[in-house]
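Some structures are shown below for you to check.
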Structure 1
Amino acid sequence: MYKLLENIDSPEYLKNLDLPQMNDLAAEIRSLLIDSVSRCGGHLASNLGVVELTIALHYVFNSPQDKLIWDVGHQSYVHKALTGRYREMINLRQFGGLSGFPRYDESPHDAFNTGHSSTSISAAMGMALARDIQGERHSVAAIIGDGALTGGMAFEALNHAGNLDRDLIVILNDNEMSISRNVGAMSAYLNRLRTDPSYSRRKEGIESALNRIPAIGPNLARAAGKVKDTVKYMMVPGILFEELGFTYIGLVDGHNLEELIAVLSNVKKMKGPVLVHAITQKGRGYMPALEDPDRFHGIGPFDKKTGTSKPKSIKTYTEVFGDFMLQQGKRDEKLVAITAAMTTGTGLSEFAEAYPERFFDVGICEQHAVTMAGGMAREGMHPVVAIYSTFLQRAYDQIIHDVALQNLPVIFAVDRAGLVGEDGPTHHGVFDISFLRTIPNLTVMAPSNENEFMAMLKTAFTITGPVAIRYPRGVGEGLADSEADILPIGKAFLCEEGNRLALIGIGRGFNIARRVRELLHEQGIESALVDARFVKPLDEAMILDLAKKSGRLVTIEDNCLAGGFGAAVLEALARHGNSRAEVISFGIPDDFVEHGKVELLLDLLNMDPESIVESLVNRWPDLVQPEGAWRVLKFGEK
């Protein structure tokens, strides 16, 4: 099926292909992408858009000697296929299979691990400096999208790189702008002219000749420079990059292999920092992705013939949040919603359409989003900041300095909290409980189902200070909608009584705890079951009461154990002088968790209900009936 791809064990093979063969290869890669992502899910539209660009990069540069750093890395599937991993694409993003992002431990062709936005130019600059210090001569190129370029870190790196004037290539993959024929033809001509080494030699020769003319030479040279600058300001669309110290090359047709190879071949020989502005089209080659690139940016398995996904019978937490915001927008004219380039991902599309004047997508600028929300709250608005847990990490200082320190009523909707599955360690939101609960004035909640989530959202609007609500990716528990009540602040919910031990779960951890209780009950072991609801303020009174009654507490969370919910329970017991209660905490260990389905990862971490029961019985063998000899069957056992 893939005649050319089957022969590619390294990008060196590309150098033996002619242009028609490379165009055939591009078609094979698009077919591979559609087939792989339709089975495994992943980022399709962005990868379809960089097929020719990736082929050209590997044709011109010599990876892994030359370093190619993919910003975010969600568009690196083509790169993986061309670097000897095409046969593994069938297991893309599956446990034990290829990561959906660059991983150096997966291949030396993945020059730098990425997963978050706007980091590539900084990493590339570091590699270029290391190269120069060590006297090496290879090329370093960062490939960054127009969306990632909205991140402030990218501009910090551009500013520094232009100032140091080292050899560095930045490829701007712009899939928002279209190319008209006239602009494309003219830019192709200018690119070839400006990247031709003989052009630079002619320019330097003319300037040298002018300077040698007595008296008028320097004046003419200055005049020529002014004319050049005037023309540049009139004709060069990338003047911002020029002013930052980069030589700007653009616009380049990102789907024209002949043009890409010619431009990149000349750019490779140029000195100093260079920025190549390539125009690409998201979803190219697959009509469903072309028509709806937002949905196909990150998508689960789908029917590749029609592009349709399997319908869900239960709403996701993100959809519940979106519905609430739409209704709350009607009730509260001061409500504003803020997100960082994740309008659809955070469920705010309908709110944005209904209340455009009260919706703000700030681009990939989480720090700016949080501080802007603080400014709005200071002036009497009711801001809700919707950001994925893994990306909220980037705005930690702003949460402390610009919101919590002033006790401003900003609500943080922390989506994708906990294990997120196939996106892996760069995207698991397993640190937010730990880094949020240390902040004064901040209330932190986590729902165990959709109804509780609605109640927490309503409750958040009654609190005069900052609030964070963390909730997982995917569907809820499927509970029927009901009228949500305001929750008493800092109060846990005792669901079941039991005197042998107490199971305390937070968020997704509560649903695991509920199944653990069922398994224990089947063995005649009665345990209390508590839905903690609040990480901060913690219901210390209930915890102390449970510790007194049973002397055995079990905490379950989908956050790292270090500084997490279990640690908060232990701190509370120590603070009140209770040293007799035994506590076992289940959560994410002090390690980065691989990619894979959430259920499989929980099993791997011994956080599935059966493994937890086994751990409890091993720790407290007296829980088991005297005759013993029982064990919980794990999935697949008979």
Structure 2
Amino acid sequence: MSQDRPKTPVLDRVNMPSDLKALSDRELRQLADELRAETISAVSVTGGHLGAGLGVVEMTVALHAVFDAPRDKIIWDVGHQCYPHKILTGRRDRIRTLRTGGGLSGFTKRSESPYDPFGAGHSSTSISAAVGFAMARELGGDPGDAIAVIGDGAMSAGMAFEALNNAGHLGKRLFVILNDNEMSIAPPTGALSTYLTKLYTEGPFQELKSIAKGAVGFLPGPIQEGARRAKEMLKGMAIGGTLFEELGFSYIGPVDGHDLDQLLALLRTVKARADGPVLIHAITRKGKGYAPAEGAADRGHARGKFDVVTGEQAKAKSNAPSYTSVFAKALIAEAERDDKIAAITAAMPDGTGLNLFAERFPRRCFDVGIAEQHAVTFSAGLAAGGIKPFCALYSTFLQRGYDQIVHDVAIQRLPVRFAIDRAGLVGADGATHAGAFDIGFLANLPGMVVMAAADEAELVHMVATAAAHDTGPIAFRFPRGEGTGVEMPERGMPLEIGKGRMIAEGSRVAILSFGTRLSEVMTAREALMARGITPTVADARFAKPLDRDLILRLAADHEALITIEEGAIGGFGSHVAQLLADEGVFDHGLKFRSMVLPDTFIDHNSPAAMYADAAMNAPDIEAKVLEVLGVAQIGDKRA
């Protein structure tokens, strides 16, 4: 029996990355196999982002075996792929708490571990952060190397190129690993994807890989030089040099991102010898090593809880369609009647429902890649050219295109229709994906129309409203998850711009709801009626323009008015307060309260628990009404 054969699973001997230093390369290979199995097992229990992490298991082991985290800063772009990293960095005992209340974040998070040097959740930020760390080192800040691991899909964002350009100009030592799995969330699109494919499919260059595949430094001197010259010559013949070298990087690759021996040799070499920016182009497979993920269309990108053997996901009981599917079907119905309607998304066709639109209207559906700024201005160009664009983005991602919304859409009064998915608190993805700010940053723009659907039937009408609106930009927001189960209209009908609707008449206090908190308001109303209080309830529908007549009537007929919205301070309630102040309503003694998301970033949990933390569920609404009316509650100190 071999003396160095491990007596226990290697993973059980790893508590921190420093433990990898004592392992042989053979043991590191075994560790990679065990790490992949542990990742699959953990995500089967919690759900989460599976495929990306499986694609970087060998890379994760190699990075932690060669570099010295946390002194060296390993920065995972987006963070979808960070689960294996978390397992190796002292969090294995908590890995089955991923994305649950009080558990581990699904992304890297500085407050969670010193091994997470930079938080993420949005893509294409890692190289910029790595440049910052590298220059901080040069200026006497934290020592150590900076290593950015970025996917090929994330490289389509302009910010990544801005960082590459700056890094090449500065010329300081840092490492960028391009994790090229030919797929981010959706298949990558655009010229860059084609370019990267060409890099590793050109015949002569691919053949050279077996001779000079990054470990050239281990060859004797004369052979090293010959391999280097041959590599440069063939690269020039095959592809005319590389974009990355023109930007000032030493380009190494393509290399097999699942060949641990190759990765270890390469990383050890560049760590010992690099004196400037280095880009390592690694070819990987998303979902690697787990057949159900490798065989899926999205390579197992995001998964609910699943059976490890079959890969079958647990199916949630559904009594109502999701808001996303309602939007997609309503848009398809409008596009059936109007051939000028087009749809645009930024690398999220499935998440926004536009995959369904693309199946029906492939020529009128555009996935521009992870490039929200371009998506907005591209939509503006379509609108200026006579098309009716629906730009479908998550609220959190729309933030990235705000300058374009202002300058390229709003100032020019172009009729771009913004379909804002994932509005409000979204659950397990946490603060980075919360749609908390779009009401505020859109409603302050002149000429912008801002709507929020109270239920899935209202969403159908708002899609029709947006399709019919051609005098300027218009936006409608809706949350993640299932609708309320209301009866659906046969066809969406355009709403009158800036007009809300009465839901239930009452007295003393009026509640004006904007968005899907309306169902919680009605639940609170039932509880209040049992106490002898019957609130008036109205659905605002519009945050911009406000329904001035409705608001002033509610204020005149009630002693108290409460607004509620699934957004941060500065949104709908603030606009209502401004109207009331301008009209002098407060001079007559109106009691006004605005229920908004608290001035904090709420950590990941179930949506219901997050809204409980935000004090915006039915019991909180009931308590707010009692407080504003001065009615003592059971257990209240005033009782």
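Just so you know, all these numbers are worked out from the coordinates, no wet-lab data involved. Please read all numbers here as calculations on a predicted model, not as lab measurements. Cβ atoms are built from the backbone, for glycine too; each structure is taken alone.
From 1, 2, which structure was distance in nm of label points 7 Å out along Cα→Cβ at positions 21 and 149 = 3.4 calculated on?
Going label by label, the one that fits is 1.
If you work out distance in nm of label points 7 Å out along Cα→Cβ at positions 285 and 613 for 1, 2, which one comes out largest?
Largest calculated value belongs to 1.
Starting from the value 3.7: which structure in 1, 2 was distance in nm of label points 7 Å out along Cα→Cβ at positions 333 and 605 calculated from? Let's see the in-between values first.
Working: 1: 4.6; 2: 3.7.
The read-out was computed on structure 2.
To test your reading of the models, identify which of 1, 2 gives 28.3, 109 for Rg and Dmax of the Cα atoms in Å when calculated. Please list the in-between numbers first.
On the way: 1: 28.3, 109; 2: 27.4, 93.
Checking each candidate, the match is 1.
Comparing structures 1, 2 by distance in nm of label points 7 Å out along Cα→Cβ at positions 261 and 437, which one has the largest value?
Details: 1: 5.8; 2: 4.9.
Answer by largest value of distance in nm of label points 7 Å out along Cα→Cβ at positions 261 and 437: 1.
In addition: Using the calculated result 4.7 for distance in nm of label points 7 Å out along Cα→Cβ at positions 157 and 581, pick out the matching structure from 1, 2.
Values: 1: 4.7; 2: 3.5.
This value belongs to structure 1.
Could you figure out which one of 1, 2 the value 4.4 for distance in nm of label points 7 Å out along Cα→Cβ at positions 173 and 493 was computed from?
1
The value 0.25 for FRET efficiency 1/(1 + (r/R0)^6) of positions 29 and 533 (r between Cβ atoms, R0 = 41 Å, to 0.05) was derived from one model only; which of 1, 2 is it?
1
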